[in-house]
Structures are given as structure tokens and as C-alpha cells.
1. A value of 34 was computed for relative contact order in percent (Cα under 8 Å, 6 or more apart); which of 1, 2 is the source structure?
2. Quick check on the output: 1.2 is distance in nm of label points 7 Å out along Cα→Cβ at positions 35 and 59, derived from one of 1, 2. Which one produced it?
3. Please compute mean count of other Cβ atoms within 10 Å over residues 43-50 for structures 1, 2 and give me the label with the greatest value.
4. Quick check on the output: 14.8 is mean count of other Cβ atoms within 10 Å over residues 27-34, derived from one of 1, 2. Which one produced it?
5. Taking P(r) over Cα pairs in 10 Å bins from 0, in percent from the coordinates of each of 1, 2, which one would give 11, 41, 30, 14, 4, 0?
Structure 1
């Protein structure tokens, strides 16, 4: 006879969150060490809020931790969720390319508007009012 331990959903979600956090924290620490070793650091500039030299590619370990957890736990039948994750991947790659090539604000804004348009096209927005156009405009902000 097979025995399967049935855990409450909050325990499963909590355990998944802890595993994801631990994985992401380890990846972040590794990335910081690698970037410092390779001198992939942001230089202080007057138009930036930081005064130190933070490591580039900070989003990479966070994205990897998220994606590994999502691939392990989220069913592929959640089509809408995977569409939103794919759109988020566009923004993730924009961030990586920005770390490498240092894009100006304009092109980044265009890609962000495109990504928001794709999410809106999937039917995801918060219906505050009865008018779709206003809801869509509020969604962008």
C-alpha cells in the first residue's frame, strides 16, 4: 500500500516559497561575487541614486530562481500565466541588454509599452470602470 502525505496548500506554497527564496539568495550571492571578480560594476554617476558600485546583472539570479521554481511547480496548462511569464521574459532580456549596452530611456520605454500592450491584449487588467479604454490607460500607469 502506498502512503502519500497530504499537506495543506499553505504548507506546500510556503515550502515552495522557502525553496525559491533559498535558491535565489544563493544565485544572487554567486552573481555578486562573479561580477565583482570580473569588474562588472556600475560606476557612480550624478544621474543615479546609488553612490556605491553595485554589480550589474542583478536581475539574472532573481529571474533564474523564479523561472526554476515556476518550471518545477506551475502546470503548463495555465496558459494565461505562462503568456504573462513570457512577456515578463521580454522585460528581463531588456534589462540584461541594458546592463550590457546601456540603452537610453526612450527605447526602454517603447519595449515596456509593448510588453504592457501584450499583457492587456491577453485580457489582463483591473476593471476599475466600465469603459475599457480608460481601464487600459490606467493599466499602463
Structure 2
């Protein structure tokens, strides 16, 4: 059930790619905890972490898309809003019903599926909007 980073997920921004890899690593940690039988106990803290980290990452990503005039910028914002809304619903369900293994498994499946689909379908479009300078140290808007 582990997620894996692939070159197809590259955005052309080392910072954003590292953030995506961090999100994947955290979802993999949650999946491993589920398999070890400790995931339900870790769910509330992990959801809180993901919420804070996602907000930071989404701001960085949306800024990069604006800077580089990516045509996916508006779609990206809408998808981020959906993710944060859905994450909030999951957090409420876990708070009301308790962090069960059922909620945990649904969370892992839904968030993992969303993340990979979003990175490959939307975020990777940024790669075509970023043009490297001749010395390859800085990205400039196209």
C-alpha cells in the first residue's frame, strides 16, 4: 500500500518536489502504523500535522503557479480547497466517533489516492511552465 515518488511527479521545483515527498512519507508512516496495529492511535496527530503541512505546501505551490503563469493555477486552488475541506471532515469524524481503524483505512486510501492523482494530474503541469536559466541555478517565469 506504500506510495512511491516517481519522476512523473516532478514539478520542476526542488522545493515543491521535496514537500510532495514529505507528504508521501507521512502517508506511508500512517499506512505502516495501520499495518502494525497502532495507526488509530496516531491518526489524530497525523491529521493535524497533515493539515498544517498541507496549508504551508499549498501556499508555496499556488505562489509558484502564479509566478510561472501556470494555466493550472485556478484548478490547483480549487483542488487544494477540496482537500482541506475533506481533511476537515475526516478530522471531525475521528473526533466524534473516535480514531477507529475503519476511519484510518478510509483516510489512508482517500488521501493517498487524492495526493498521487493531484500531483500527477495538476502539479506536474508546473514543470512545463518553469524554464531554467542557462546556468540551471534559478527558475524564471516563461
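1. Answer for the origin of the read-out: 2.
2. The value was obtained from structure 1.
3. For this comparison of mean count of other Cβ atoms within 10 Å over residues 43-50, the top structure is 2.
4. Only one of 1, 2 returns 14.8 for mean count of other Cβ atoms within 10 Å over residues 27-34, namely 1.
5. This value belongs to structure 2.
Values in this text are rule-based calculations from the coordinates and carry no lab data. All figures in this text were calculated on a predicted structure; none of them were measured in a lab. Cβ atoms are built from the backbone, for glycine too; each structure is taken alone.
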